[in-house]
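Structures incoming, each one as structure tokens.
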Structure I
């Protein structure tokens with residue numbers, strides 16, 4: 001069992017309470033902390049260990065690395081959520097889960113992969129914006145969890161949704177350029193949708209985490225949402241100009257002057273907790289197994305197929 005250290009300054013109040021509770025119970029058989037530390041591999045060995053697992057067989061190496069981290073994180077939070085110190089975050093996650101029923105169409109346009117990322121990485125409390133994952137990372141550091149796994153969790157925590165212009169497909173990789181930041185990336189899409197040049201995507205990208213992977217591309221971690229507009233019965237993707245105008249009028253509402261910083265905050269947290277969740281619900285149009293189509297703009301209610309005023 002990992003040894004729980006003393007109080008560490010600078011951590012959020014929720015993490016401090018969780019660590020204190022774990023320290024109190026560290027000599028009892030209530031919380032099995034060994035499940036947090038069973039990844040002994042160094043970062044350089046992490047890929048090999050994952051690819052050998054049966055449930056990861058056939059995955060792209062980059063996808064497998066993050067799928068591995070996601071599985072470990074789920075186990076950690078499942079146990080930590082039993083602690084009263086984490087009840088506010090756990091309850092907020094549970095309430096949203098009951099409300100939105102994330103499962104993917106036709107039940108809900110919020111897919112399990114999207115909701116996992118929102119609930120674990122973006123849903124936060126307090127001035128220090130503590131999330132389920134920031135608490136898990138702090139606990140991992142306390143018990144000397146493998147640094148490679150901590151690195152993966154930190155990257156996932158810092159990730160956010162983004163809106164991208166599709167620039168075509170090259171060598172099997174989707175080329176995406178982000179609005180506002182104008183950063184261009186090449187990425188694999190495990191969901192299987194390559195898309196077409198000119199489309200507008202709403203999705204979450206994860207970068208290459210370790211130099212030894214040498215993949216040279218990023219990962220589209222969730223099923224992509226394709227954004228467009230509905231005119232009568234005619235659906236067209238984008239258009240780009242409408243999303244540019246959306247950010248021009250919306251980013252100032254974040255209270256941040258720098259447009260890139262404002263954009264990053266907007267895409268991570270929205271203008272309120274359920275901003276992007278509600279947009280997906282109201283904008284849902286149709287879907288296929290490998291992608292979901294949304295129509296309209298978040299701040300133009302009349303453009304959203306399911307908006308109710």
Structure II
């Protein structure tokens with residue numbers, strides 16, 4: 001019972017009000033995999049990098065239980081690169097540079113031993129690429145989760161809507177939910193998006209928590225108040241990794257269990273933002289997570 005993760009493995013260069021980095025390891029699939037690895041070591045990766053991607057970083061993923069047989073390494077080519085600068089509120093950012101490199105012609109190949117994966121996490125990629133992965137599965141996974149962003153809504157909306165008809169869970173942020181639905185109210189937005197095909201919708205609100213919807217119920221999980229937020233990059237992907245990792249570990253995809261998975265997702269995202277890049281995710285221990293689960297539970301239970 002494994003998780004198949006599809007998405008970018010990349011280089012990032014990040015600047016926030018609290019510091020900046022040179023080129024570091026990033027990418028949606030990297031954050032998802034490291035976050036999921038806290039819950040399971042049965043992880044399978046489909047992605048692409050160039051020959052400039054360090055072998056030590058591939059080894060790091062493998063040490064966290066990630067099978068990299070589906071990671072294509074393109075000789076003579078460069079890895080996808082993104083550079084961004086965050087504003088003072090840390091919720092908005094400017095993209096300074098995007099170099100698609102190997103991602104421009106990425107044709108995902110799902111190895112045969114991956115094609116029976118029970119859980120499928122389609123990380124942020126072109127919708128047609130996400131769909132090609134789903135079409136390579138021998139049978140439909142027990143749960144299909146898809147993450148996307150406003151860029152695909154701007155340029156590939158029909159492809160995205162086509163993909164949404166075949167997924168169980170969609171994860172997006174509040175701005176993207178409003179854009180996709182054409183509604184300002186997140187309740188109305190959720191209703192419209194669920195009518196597009198997903199059975200469940202998660203709307204991520206950054207420091208303001210996350211909302212989980214199905215057609216009948218709504219659940220809200222707060223974000224943990226943190227003393228230090230250095231870098232929000234990868235927080236949404238870490239959330240997704242924690243969410244699907246917990247569901248795979250418990251093998252229970254009921255709405256009630258998804259509520260717990262959302263809380264675990266929020267906790268995993270809280271570690272990511274405290275350091276630049278993936279450093280914190282690489283070092284998480286059981287007691288760290290247990291402590292934060294206790295803290296977030298107390299936040300929820302301390303109401304009226």
If log10 I(q)/I(0) by the Debye sum over Cα atoms at q = 0.11, 0.14 Å⁻¹ is computed to be -0.72, -1.13, which of I, II is the source?
-> I
Kindly point out which one of I, II the value 15.3 was derived from, the read-out being Kirkwood radius over Cα pairs in Å, for residues 151-270 alone.
-> I
Quick one: FRET efficiency 1/(1 + (r/R0)^6) of positions 143 and 183 (r between Cβ atoms, R0 = 30 Å, to 0.05) came out at 0.70 when computed from one of I, II, so which one is it?
-> II
Of the structures labelled I, II, which one yields 43, 30, 25 when Cα extents along the principal axes in Å, for residues 103-206 alone is computed from its coordinates?
-> II
With relative contact order in percent (Cα under 8 Å, 6 or more apart) derived as 15, matching label from I, II = I
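Every number in this text was worked out from the coordinates using simple rules, so none of it is lab data. Worth saying up front: this structure is predicted, and the values here are computed from it rather than measured. Cβ atoms are built from the backbone, for glycine too; each structure is taken alone.
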